[in-house]
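Multiple structures follow.
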Structure P
Amino acid sequence: MAYVWQINMIDLGSETYVNGTILRNKPRSKYNAKSIIENLFQVILSYGNFAYKNRNIYLNINKIEYQLKTDKNGYFEVTVAENLTNDFYILNRKKKKMEIIQDYPAQFYQKQPIYEVISDIDDTLIHSNTVSLFKRLSTLLLKRAKKRRSVDATVELLQEFDKHQFRITYLSKSESNLFRLIYNIFKINNLPKGAMLLSPYLSFKRLILSKMDNFKIDHLKRLITKLPDKKFILLGDDTQQDIHIYTSIAQQFNAQIEKVYIRQTNAFINVADTIAWKELLDTGVTCQIIAFEDELKDEIDNFSTT
């Protein structure tokens, strides 16, 4: 058997972008651990599932069939010349319909406002301590979803965007292995629903060796290029590469980037961050640092909500 672990279908107008992950076995856990030990085992076991790798699959959308092939991580993606619809299913290599086991929306339609919001997750919306490998692993393994804290300022900002019908897409280097865990954290912290573009499902070996240098840039370029009439609001933080990635995107798509928000995770800004911030400002795009005490609810007033 094979199961659709995660799927995103994003409305691009006359086209639909589809990506997802297929697993050979059906994970048992719902990733809603009631103890630290249970959480530790759930996270570890999520890297032990087998991907449905290098296999032909078939996407049927609007009664049109597209043959695809999963990669070594069970991942697939395609942009099809079809309008987004509920009329779709996925077949395995034997042409048998696969069960979609995600308890999360799959279709994400365009909304009326001109603005699209793209947000990082770790340390932008959820405290993940990604700057330190030890702290990151401790947080991931030893803190249950119920105990994971959100970043109040950015979450409140996203909630305001969602209230005004801005479409939100989440773009994170977190592995698809953590999809259910992330979704549970989102539910507990009342984060708006949006497509979750996560890096491919990984085994322990690939987790250590994997490099996803162009992952975020590739997704950003695709969305911005395919939606030329939209303006984009980007949210990130200063712990990884968000400033550098958003600077590159702002340089290439300056007219479409409405604003960039960068959450400051430390009390003091180091020299490297100062240089990176100046490079972002030099693009001419409106930028804002989100400090600890910032209240951002009134930010919605800076955007047309029609």
Structure Q
Amino acid sequence: MSRHRFRRLASPLAAGLVVSAACVVPVGTAAVHAADGLDPFVCRTYTHHVVGTVDDAALNEISGMARGRRDTSVLWVHEDSGAKADVHALTLTGKHRQTFRLTGVTAKDWEDMDVGPGPQAGVNYLYLGDIGDNGKSRPNIVINRVPEPAVTNASGITDLGGTQQITVKYPDGAHNAESMAVGADGTIYVITKETVTKVYAIPYPQSTSSVITMKKVAAGTLGPKTDVSGADIRPDGRALIVRGYRNAWTWPINVGEAMATTLARTPCTTNTYRDEKQGEAIAFLGNDGSYTSTGEMVNAIVRQYTL
């Protein structure tokens, strides 16, 4: 194991990140915030552990992950483009427990996921981002939202109904994105993967009957620059983590503030394991800032970074 220090970087504004005051994200009222954890404004030292490997060899392109909230012993994962509309429940160390297939849903290019609040109070929802667009040709992208199911360790594939599709478009033409996160107020954020990183917000509540135009809240150089591949927001809504293939950064959040304000703040760098092959998946484990990650490969290693 090794020790990793969350340390402050130079201000993103100095690196060219432009935030838009005209795109302030409204604060929703539907969610009940989790109890606040450790102060995210303090950069801390975390210990890197290899805790296991993904034991299902078929899961060789894990692109998104999120820790369960209905059952915190679950690590939810999904695969990259070309896979079925499946979300897999693993243990926190990578052992397969159950596979769910979203009924009536076609997966085009799922790239990231999160767990967060939604329309029904007290219910946790899985958010699965069909947001990939390498050719920058999709007029719309889709976020699938479905209540987090109970994991029973059933064999085979379990049908999962009740998916709501949130269809969105960019205000400035198509982009490729591989990172998505859901705030404690239910706002969805999409972060593009391109030379000039752009961050877009889909404020809560989201329509499921019409196409929503996202709001651009930031643009410029963001942490991993051109290879932004995964993101998550802490369960209590007080920190954002964004990863590239070889590192990750965290931004402290004052709950209720606009994401533009968050991203104008100086982040901590995490020194995430640099040799994680095609590392795209990352998720907070809890409100103490600990997190987990994995890469895209057969029997990928599952890592945790804990205090």
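Read-outs: derived from the displayed coordinates by stated rules, not from any lab. None of the values given here were measured: they were computed from a predicted structure. Cβ atoms are built from the backbone, for glycine too; each structure is taken alone.
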Thinking of P, Q, which structure, once mean count of other Cβ atoms within 10 Å over residues 127-134 is computed, gives back 23.2? Q
If helix-only ellipticity at 222 nm (-39500 (n - 2.57) for each DSSP H run of 4 or more, over all residues; to 500) computes to -8000, which of P, Q did it come from? P
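Out of P, Q, which one gives 43, 29, 18 for Cα extents along the principal axes in Å, for residues 135-214 alone as computed from the coordinates? Each step should come with its number before you reach the end.
Working: P: 43, 29, 18; Q: 44, 26, 23.
Label of the originating structure: P.
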Taking 13, 44, 34, 10, 0 as the value of P(r) over Cα pairs in 10 Å bins from 0, in percent, for residues 159-286 alone derived from one of the structures shown (P, Q), identify that structure. Q
When Cα Rg over 2.2 N^0.38 Å is compared over structures P, Q, which one is greatest? P
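When relative contact order in percent (Cα under 8 Å, 6 or more apart) is calculated for each of the structures P, Q, which structure yields the highest value? Provide the component values of the computation, followed by the final result.
Working: P: 18; Q: 24.
By relative contact order in percent (Cα under 8 Å, 6 or more apart), the leading structure of P, Q is Q.
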